[in-house]
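Below are structures written as structure tokens.
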Structure 1
Amino acid sequence: MTMSAAQLASAASPAALDVRVEQTAPMPLAGAFRCDAGELLALVGPSGAGKTSMMRVLAGLMRPQSGRVAVAGEVWCDTAAGVFVPPQRRHVGLVFQNYALMPHLSALDNVALSLLHLPRSERRERARHWLDHVQLTAEQQQRRPAGLSGGQQQRVAVARALAREPRLLLLDEPFSAVDQMSRRGLYRLLADLRRDLAIPILLVTHDLQEARLLADRLVVMDAGRVLQQGTPYEIHHAPRNARVADLVGIQNRFRGTWEGPSGTAGWGWLRWTDADGAPGPRLRVRDKGKIPVGQTVAWVIPSDGITVLDREAHEAGEFDAVVGDARHLGEVTLATLQLDVLGGVPLLLTLAGPQRQRLVLHQRTAVRLDSALVHVMPMRTR
């Protein structure tokens, strides 16, 4: 028997999460995505984007107007079929920003409290197992939350979520309340746990650097809608539109006019313009054949497509500039270069390594733009 593509995908990841939601009230929410077992998917977007609402749908805390949620082949919600499994039967592990621990109980008893379905003799043994797993010492396990650091309290919350052996793990801004050093330790813990857990993991975060560091794939949301999904590399190098570019923090976004094919297959001409449409340099960039000649466009270039030169510009794609700002922050430097085109276009750079030492305020320099990494997007005009 021949299997369809959907059946093959399901067979390849029997514990996958599949989501489709569409509603207009009480708040707009729309989109579909999939998270395979052992995969970490990050929902990113600004406040009010709908990230936490989407997570509430998955946990069964909110019933969508229209949608379907299935985990490991078990349907938890299907509005068309009248199916809605209540939260207590969904086997979801939840980790919140504020830990939500019982202040009068020890770490061990906090985790044991989530295991009331087990015989009393097994609860503390299972709780101790998971607290060991998140690397809390026996002495720390006896402390109440007030006697633990923020990072240690979050480890207790993770152990509590995992103790019920969930089919889906939901992390709602789990690291935002802890200091940077504790956060790095929790990142390592999550990486270790992923090797042991064969379940989908969903992370809600507004921290783009955190999402790129931890997630296999991103789901970018805004105003309740899924705008784009893909690997961090795919979205950062090829955002679907200017709004996605803005949401994922691509610093260097410009305007232009599409002038059509260059005569070489796969390449076209982009005229760089200022905000008022005044023409500037002509760039030879990748052409996917989807943009009509004369179309106003937005275009972006990621930081790894920009090289600071130790000489003047003299080739295509190179531009002379002056250092308008340079802030040396430990191992990185944040710099703004004013290019000698279009009245001084600013180019924002985050640099590491020896080349950042060459950037001195008001110094003349030059940059090369890698045309193969320029990504062009149609822009709506009124």
Structure 2
Amino acid sequence: MAGVTNAPFRTLCRRAAAAGLPAGSPAAATDAPVGLFVSEMVTSRALVERTPESMRIISVDPAEAAVTESGHVRSVQLYGVDPATVRAAVELLVSEDRCDHIDLNFGCPVPKVTRNGGGAALPWKQDLFTAIVSGAVAAARPYDVPVTVKMRMGIDPDHLTYRDAGLRVQDAGVAAVALHGRTAAQHYSGTAHWDAIAALKEAVTEIPVLGNGDIWSAEDAMRLVEQTGCDGIVVGRGCQGRPWLFTDLVAAFHSSGERARPGLRAVTEAIRAHAVLMIEHMGQESRALREMRKHMSWYLKGYEVGGQVRRDLGLVDTLAELDERLAALDLDQGYPGEGAEGPRGRAGTPKVPVLPEGWLDSRGIDARLGAKLHQAELSISGG
């Protein structure tokens, strides 16, 4: 998730996941990796050009480097619309030993991505989709780096792509495919269609199928697996402000009923730890604290702190200011129950997907669209 799953937050989530291992379990005894914690999406064109922001996105901080040495996986999520550029980006990542796993993003529904034919729009173009995935797998294979794919159901109910796309990535040799049970048109609104995940699992039989969408708790994850038969789960918005969701998930998948239920003191300690890691990662206190602002409402969801306090915490500029405002809270407040759980952020409403002109006219790419796609990645900001 852009602006969220950077190295500091991944470190917090990885620590939380390890805390969910039952005492005495083989994984706990060996410090084996627990799950994959994937980077923010980086654009292939920017990565090939080695822009400072793209290199920041794929970097690991000292805390990540330490756990990587003990066998944890460096996962990079890559976006692109041009097969040659995506392949070049993969070659950079694997030949320079910058990652251990690559995830190709075909699930992003935001207009700045789909208007260029990327993200959730791209699987509609069958040959282009196949070329991108096959090229990435071929580039990564000599280095034994697995490639996975994340996608949505399709563009809208009349333009579903997930079954065909799932079979194509299976044939291309990806290690696993993840499906978010929404279309691009749904954006993040409504309810995820877990039945689509079940249908994909039934169709794709040679590689693991992972389910994504509306996983707000460990219980949601277990229901998803039970209802769909999927091989694992992918979490996005559910962990915003709740790194301890991974504690619960790991415990549940190890048949433990233990759940993390932090009081406000523990939450403030997590906020401060997050801020310190952000400062170390970015090297600038003011920038790090500005980046922390959006996390405040997620962390404090359900806790009684007052609207003005929330707004003030969303304006902090220094670590000292953050400490002062956190210390003023009622730190003896316990876990608020369901108020701290459930959806994070704004779900929004369904949207008409923004697509290149003529995108839905056919499943193929003509010369005009091919030329447009070749230049499209230049217009994607960030990584």
Structure 3
Amino acid sequence: MTTSQSLRAQNGNRIAIRIWLGIVTLAIFALVIVGGATRLTDSGLSITEWKPIHGVIPPLSQAEWEEELELYRQIPEYQQINKGMSLSEFKYIYWWEWAHRLLARGVGVLFGIPLLLFWVSGRIEPRLRLPLVGILALGGLQGFIGWWMVSSGLVDRVDVSQYRLATHLTLACVIFAAIIWVSRGLAQYSNDTVPSATSSRYAGLIAIMVLVQIYLGGLVAGLDAGLAYNTWPMMDGALVPANLFSMKPLWANFFENAKTVQFTHRMFAYALWFVALIHMLASLSRASGTTHARRSVVLFALVTLQAAAGIATLVHQVPVSWALIHQGMALVVLAFAIAHWRAFKGSYPLPEEQGVAIAATGR
């Protein structure tokens, strides 16, 4: 095979892998949205057992439905909040949690089987093997984290731990981001001038800040903190509300005090918006008209839209529709931030190109 034929074959493999990873990305997006709906409808504790294989099959008879409901009746959420729930009401919350778990299993299959097929057919470049296996391992860990989260609400609580909920959400987003990073590394990029030596660092900072903000949003969701203070820009009658540090020890306020958690989420959103603004202005002033500069404008616009969605969710007292828009927009912002950062790094060199370059330099 000639060099040009080899390059065409390698590009074809990359296109196929990018299509596969794009489908997985969309599936994870759907999974996170369904997970958000499961949380918002208080459905997450409706299935009280972890059955990775058998759990694919829902109850198929009246007796099986009654058995599931009886298991639910044993946990504090039923006894303290939903006592007397009818079977039809239980089915509503059960189907949300079942759909979430089924979709999670589906994502695992959607990633794992094509990975195996691409691998055995020799279509995965050596440099991609460790990252893709790492993503698969994170997916397995995420399944365990999901059950670890659910189990926190089965004994002494009427809901799941906000620490575990935020961890579960953030790990899903880390997997989502990792797939986009690898996929975008297989894409072709323009040779436009980079605005400055610090542009890549700013892009990376924004991507990391988006992940941190998602974690903070998970804490807000876990504590139902978004339901407590529903005005903006004031919060509890002030820009900086009182009693932010009423808990001891001090650090607990940032994870367990609903007021402090919501305030931190707000303040970090302002910080993220400001960093995105500075990045955009710097890019436009130094390299206006380049692809990098245009991307910085889009990124700032997305961050601004997400902030507006967050405010709308808050002032409307967290309706399911607005909350899911806000959560979905967070993933869109994360996806674009990761892709923008990846663009500064350029594409992975094709193996054939890398071999030619090594031969030319003698190294």
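Any read-out appearing in this document is the output of simple, stated calculations on the displayed coordinates, not a laboratory observation. Just so it is clear, the model here is predicted, and its values are computed rather than measured. Cβ atoms are built from the backbone, for glycine too; each structure is taken alone.
Tell me which structure, out of 1, 2, 3, gives 23.3, 77 once Rg and Dmax of the Cα atoms in Å is calculated. Going label by label, the one that fits is 3. When helix-only ellipticity at 222 nm (-39500 (n - 2.57) for each DSSP H run of 4 or more, over all residues; to 500) is computed for each of 1, 2, 3, the one that comes out at -13000 is 2. With FRET efficiency 1/(1 + (r/R0)^6) of positions 78 and 126 (r between Cβ atoms, R0 = 35 Å, to 0.05) computed over the structures 1, 2, 3, the top value is the one for 2, the highest of the group.
Taking distance in nm of label points 7 Å out along Cα→Cβ at positions 206 and 302 as the criterion, the top-ranked structure out of 1, 2, 3 is 2, with the highest value.
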